[in-house]
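Please find the structures below.
No lab work stands behind these numbers, since they all come straight from the coordinates. Being a predicted model, the structure only gives us computed values, none of them experimental. Cβ atoms are built from the backbone, for glycine too; each structure is taken alone.
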Structure I
Amino acid sequence: MSSRKIQIGVMGSASDLNYSKNIEELAEKIGYFIGKKGATLVFGAEKDYDSLSTAACRGAKRAGGLTMGITYGKGMDIYEEKNVDVVVATGLERGGGREMALIYSCDAVIAVSGGSGTLTEIAIAYQANIPVVTLVNTGGWSEKLGGTFLDDRKRLKIEIAKTPEEAVNMAFKLVK
């Protein structure tokens, strides 16, 4: 039997989408609950700015959790370096390649708000049969896609949670 920890990814808007402080706090709470439950938080490690994923990293670290940032390019220098335990430098570009490595490293994904990168990540998770949970009232693609199937194959319904704690509990329940 494997002793590998469950790996929960948190995907969400980059700071250039100007999310509110409240949405950032929700993402940080998701990370906190992931850390408290003993899972590994997987996030998109940005090199040059903050994001909802890095906010989740801060929350997981505050709870004493293990954090793993998947970044693009060759170097391991990232924005959230003080709270990350493991950096995986994919050598791939942001906008497709890195997102595949990021999502395939997750047992489940929680999406908060999100622009085109989050849309890509949700679609990759859907194609790979990796469960996705979205947080209500956060805007972006997670709000638009919550409660739906991405196509007529109806592989996995994108689940909706009302609170950060519910999102994490739902993700754990959906992990096979």
Structure II
Amino acid sequence: MSSQARTPRKADKRTRLLAISAMFAALALIFSYVEILIPIPVPVPGIKLGLANLVIIIALYRMGFKYAFTINMVRIVAAGLLFSGVFGMIYSLAGGVLSIIVMYLLYRTGLFSMVGVSMAGGVCHNLGQLLTACLLLSNTGILSYFSVLLFSGIISGIAIGIIAYVIEKRLPAFAE
């Protein structure tokens, strides 16, 4: 067998990553829906588990920023159209963009574990949504709510980071 037959071509690798991206986007969308069905025991509006971030952080570590960013944006737009409406989509986009950028920057430093990166992502997602609410509502008083969302972002970010770490270590290599 020639070496060319054994090593996948660059186009084959891109095709594989595109297919995996589509599956990840679908899985993240499913997790977004499942999250709607799970009752949160804390009666505080805006607190979520961040289940879709499981997929996003694994995509970041396995596929890189470009794929993770795209998967996140596809999931946010689809979930907005299906579940939360235009304003929900705007808030999620703000939180999602800030979150993925911060997670990528922390990941690139090599100083943070997947759990730490996930925790920062959870906090930044909440911060992005709060800043958007301040802009849309012209009310900076909303920022007083950040202490509650900071705590929930830390807790859910740690939980999602631990689960993502365990899953990511068990996944086979799929980009080779």
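Once Kirkwood radius over Cα pairs in Å is calculated for every structure in I, II, which label goes with the largest value?
For this comparison of Kirkwood radius over Cα pairs in Å, the top structure is II.
Next question, about the same structure. Can you say which of I, II returns 1.00 when FRET efficiency 1/(1 + (r/R0)^6) of positions 43 and 67 (r between Cβ atoms, R0 = 41 Å, to 0.05) is computed?
It traces back to I.
Given that helix-only ellipticity at 222 nm (-39500 (n - 2.57) for each DSSP H run of 4 or more, over all residues; to 500), derived from a single structure, equals -11000, which label among I, II identifies that structure?
The structure behind it is I.
While we're looking at this one, here's another question. Here mean count of other Cβ atoms within 10 Å over residues 35-42 was calculated and came to 22.4; which of the structures I, II was it taken from?
Of the structures listed, the value fits I.
Identify the structure, out of I, II, from whose coordinates mean count of other Cβ atoms within 10 Å over residues 75-82 was calculated to give 18.6.
Computed on structure II.
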